[in-house]
Structure I
Amino acid sequence: MPTTDFLMTDFLSQARALLGPAHVLTNDLAAYSTDWRGKFTGMPLAVCRPADTAQVAALVKLCAAHGVAIVPQGGNTSMCGGATPDNSGHQLIISLTRLNRVLDISPLNNTMTVQAGCVLQTLQELAAEHDRLFPLSLGAEGSCQIGGNIATNAGGVQVLRYGNTRDLVLGLEVVLADGQVLNVLKALRKDNTGYDLKHLFIGSEGTLGIITAAVLKLFPAPKAKTVAFAAFQTPQQALELLGLMRNAMGDRFTAFELMSHASLAMIRQHFPATPALFAQAYPWHVVMQATDGGEQTALDNAFQSALEEALTRGIIDDVLIASSEAQAKELWTVRENISEAQQLDGANIKHDIAVAVSSVPAFIDEVQPLLHAAYPGVRPIVYGHLGDGNLHFNVSRPAGMSTPDWQGETDRVNAIVLDVVARMQGSFSAEHGLGQLKNHEMALYKTPLEVEVMRRLKQALDPAGLMNPGKLLPR
């Protein structure tokens with residue numbers, strides 16, 4: 001009987017014949033085998049880089065014939081190790097980087113049909129060239145790929161107005177676990193002809209199939225934009241400000257990002273050039289944005305009037321309205337630098353939670369004292385998308401505690417935070433997915449029936465269990 005090594009050698013030989021030797025990599029794989037946070041590192045059998053859907057399908061059929069597990073990978077920007085292989089040396093990374101063509105763009109239909117390996121920022125820029133907006137916007141947009149965004153149902157800063165990635169996808173092309181190509185690549189707003197199959201794969205993290213192309217929604221490009229940075233005392237005031245601004249601005253109000261003082265202090269520590277926006281320190285801040293297809297002056301007047309009302313009513317203590325595009329970018333950079341500042345700051349225990357928007361202040365007020373009681377000197381770094389109830393509630397270690405010791409507290413810290421989330425009927429993963437970091441929490445915070453239904457879907461579409469094993473579902 002052939003040995004495993006012989007079978008894998010035969011598999012790689014066939015893969016090279018299929019893709020060309022230059023696109024079957026077996027050396028220097030660190031860029032593919034380690035996640036961007038450096039938290040997970042695996043040992044793949046190889047990295048294959050197919051050029052198109054036909055090659056992806058043929059490669060998946062080859063994997064199915066040899067029993068080779070597949071780890072689909074886009075820009076490798078997963079926050080949860082969702083695109084990282086295990087250490088068995090038997091999992092194949094299929095990189096979608098070469099599938100980077102825009103197949104069609106239709107300003108009249110407000111759609112764009114693209115391959116999965118297109119970089120998000122490239123799509124944003126192309127849409128802008130056609131006087132259109134593709135509104136998905138997040139910190140990794142310069143390197144993340146749209147296939148990965150769809151596979152994780154990415155969120156970002158404009159969910160308040162445009163929704164998650166799920167809301168921006170009209171159609172998909174997916175290679176199934178047996179190598180068949182499911183083509184539901186339709187640019188339709190309405191199609192009520194049975195199960196909407198694309199939604200099975202959006203947010204499935206490559207566990208049901210490999211997304212190879214998508215039809216995306218576009219929107220008319222806004223002609224006017226205004227940005228402001230506000231300061232206040234409590235999260236409850238932030239909630240009141242959100243309500244006031246949404247009532248005043250309607251759908252023109254596109255982003256509302258909450259940041260604690262600890263977040264800003266950490267940014268200034270690691271990015272000393274960060275400007276001091278106010279004469280004094282405040283416990284809480286938001287950066288907010290409104291856009292419109294009309295005149296800049298009209299938008300500015302409505303925005304300023306709403307903020308003046310917020311000042312008059314004592315909802316905010318101070319506010320800075322950007323006076324130029326450069327200053328608007330500077331204000332947004334403060335928010336965008338939080339993630340990198342945390343990387344520089346060292347070990348922290350990350351949470352990507354969601355509760356009802358109205359429950360966010362109560363959640364913060366309940367969880368922070370619990371953490372301080374359990375770990376005196378702990379530093380909660382709280383920021384995120386208050387407008388949709390999604391907080392990045394990250395907990396940095398107390399001074400004097402080593403990184404290994406703090407990481408050893410992960411389960412206890414998670415229990416403190418996520419038990420409150422569960423009591424508030426929230427989500428333990430709002431936009432980052434589960435990967436291998438959070439999949440075990442499915443069994444803790446999902447009902448047994450929910451998990452069982454997911455397993456049935458997995459079994460139906462991937463009976464051999466070869467699609468991104470060990471991710472999303474609890475083991």
Structure II
Amino acid sequence: MSEAPKLQPPSPETIEALVRIVGAEHAIRDTADMAPYLTEWRDRYHGKAALVLKPGSTDEVSAILKCANEARVGVVPQGGNTGLVGAQIPDESGTQVIVSLQRMTHVRDIDLASNTMTVEAGLTLASTQQVAESAGRLFPLSLASEGSCQIGGVLATNAGGLAVLAYGNARDLTLGLEVVLADGRVWHGLKSLRKDNTGYDLKDLFVGSEGTLCIITAAVLRLFPRPVERVTCVAGLRKLEEAPAFFTRVYETAGPMLTAFEILPRIGVEFVLKHGRGARDPFPTPSPWYLLLELTSPRESEEPRRLAESLLEEGIEANEIEDAAIASSLNQAQELWRLRELMSEVQKHEGGSIKHDVSVPVARVPELIARANQLVELMIPGARPVPFGHLGDGNIHYNVSQPPGMDKAVFLANWDALNAAVHEIVLDLGGSISAEHGIGRLKRDLLPHAKGALAVELMRKIKASFDPNGILNPGKLL
């Protein structure tokens with residue numbers, strides 16, 4: 001394996017040249033002012049930087065990378081700083097330059113005939129959704145961090161979210177890209193075509209590359225008819241083993257109307273009720289597990305509600321679920337979704353949390369959780385598994401909260417060992433160690449084992465081809 005290219009600290013001359021590109025008012029040099037860019041929200045990674053640059057155009061991004069590449073200076077692209085694997089945080093050397101896309105927020109085009117919108121990378125996901133809605137359309141990607149995360153970061157990590165079941169990941173929602181390569185050249189790939197069979201699909205390569213191959217500056221996104229009817233349901237489960245059968249029943253009957261199918265453990269619901277606001281207990285009698293599902297339709301019709309009622313009744317008769325309810329108002333639906341949306345956040349209040357973002361075939365989700373729970377009890381007696389997530393696509397956030405009374409630092413010292421053990425179960429079940437959060441720094445050293453030597457070799461060759469000097473997000477992914 002060849003050594004990574006040698007990078008250099010930026011000289012005072014290089015710093016001044018970079019600052020001139022964006023203007024002094026859009027460059028941050030003071031360490032204290034840089035602080036929000038140097039720590040991720042889970043407080044796991046803390047970095048240092050020589051400079052933070054906030055370009056306002058693709059031309060400025062191009063000039064920054066050309067300058068940095070010539071000087072062999074590492075560049076860390078950063079969106080809304082909501083990533084969960086440390087890909088957006090510089091290392092501790094203080095020699096890297098952060099490029100924040102937060103000023104690039106223009107909506108360049110909305111094409112209702114093609115059902116597309118072209119937006120710049122710094123636009124937040126929530127703003128993107130609002131622009132689509134104002135145009136009478138839906139941009140379906142939805143994440144807990146949508147108020148802060150930006151389109152560039154969403155695409156760089158191929159984010160998933162709550163509606164993958166119906167609409168796909170970020171890659172599936174992207175038709176074209178504009179990107180700046182490591183040497184400053186700009187690839188103008190902002191096409192809105194559904195069909196373009198002209199060789200390698202560079203767009204799909206850049207989406208999910210975590211800032212290691214390019215900086216995404218704009219994208220053409222797919223739009224969909226806006227749902228008119230939305231039915232939110234919750235169901236209680238005695239046994240998680242019944243969930244795949246009920247999912248199959250719902251999916252086969254509802255088809256594209258089924259937009260979300262989530263699982264929640266009772267312990268996670270209790271954490272939300274204890275520490276969150278705006279949530280309520282789904283039923284008077286607790287269940288070990290809950291399903292949260294949503295059916296939508298672009299037409300005014302009673303069909304989604306009638307279908308939901310029928311499916312829940314069938315599930316109860318087949319002993320797949322033990323209790324069920326349909327939200328009777330928008331407020332009730334929001335209360336149910338709060339249980340899901342707050343589940344990750346509230347775990348902070350229970351002490352340390354060791355997290356996994358994994359996927360397995362849907363039918364094997366119960367086996368994954370059962371085997372992982374047994375493992376956790378053997379490795380850390382009293383630890384509290386909080387597995388939840390997107391049952392409909394097999395993506396489970398297998399989080400583990402510390403035992404009550406245990407020292408947080410002592411518990412978190414088990415992170416690597418527990419990750420490795422849980423990931424072995426995942427791989428044994430034909431799964432992935434990263435379903436939607438990416439690799440970043442957190443899982444970089446696990447990638448060769450999970451992907452295999454040949455896959456990593458090919459990825460390294462791709463990296464070297466696009467970024468021979470290794471300036472783009474060094475130390476991440478590979």
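Data table
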| read-out | value |
| --- | --- |
| When mean count of other Cβ atoms within 10 Å over residues 82-89 is computed for each of I, II, the largest belongs to | II |
| Per distance in nm of label points 7 Å out along Cα→Cβ at positions 98 and 450, the highest-valued of structures I, II | I |
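None of the figures in this text is laboratory data; all of them are computed from the coordinates on show. Every value quoted in this text rests on a predicted model; they were computed, and no experiment measured them. Cβ atoms are built from the backbone, for glycine too; each structure is taken alone.
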